[in-house]
Structure I
Amino acid sequence: MKGNPAFPQCGFSANAIRILNALGVKELYTVDVLQDADIRQGIKDYANWPTIPQLYIKGEFVGGSDIMAEMYQSGELKTMLAG
């Protein structure tokens, strides 16, 4: 993400944190990509996904903020986190 959960540095990162908080996620590991350009580009290359934030659950890439919002609305994200 850009920033950290207490102080997100973009609206998309803030939205991702709001969604996870609304789902009651307590254990959250984040990396502030603004601190290191190599990490910022590396995560995009790793997932073959152009945007940040990126959500991974149990090591599997899920998507960015827009995908998270869609999955939250449909209930799919809640199910995925419960499994």
Structure II
Amino acid sequence: MNAYKKYITITDPNQLILSDLPFQVGQRVEIIILAEDSPRADMSKKLRDLFDKTQSLPDVQNITESEIIAEIEAYRRGE
């Protein structure tokens, strides 16, 4: 069996159009669709979700900019 690989980006999840394929008219082919693994995108989503969750905590809403700066400076001093 010959294999042909082509990468595309989904623009419409209801429809997939393949063009410029190296097959003959009437040739029978098997189609297998694999989503590309994207560990970086997964990590990004997890981090965004964590930020959203953290920022929605009630106590976080009351933290001032000066308190954040003081906390960062204390951390840098090793406190």
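A short reminder: the numbers here are calculations on the coordinates, not readings from a lab. Everything quoted here is computed from the prediction, not taken from an experiment. Cβ atoms are built from the backbone, for glycine too; each structure is taken alone.
When helix-only ellipticity at 222 nm (-39500 (n - 2.57) for each DSSP H run of 4 or more, over all residues; to 500) is calculated, the result is -14000; to which of the structures I, II does this value belong?
The value was obtained from structure I.
Given a computed value of 2.6 for distance in nm of label points 7 Å out along Cα→Cβ at positions 10 and 50, which structure among I, II does it belong to?
II
For volume of the Cα convex hull per residue in Å³, which of the structures I, II scores highest?
By volume of the Cα convex hull per residue in Å³, the leading structure of I, II is II.
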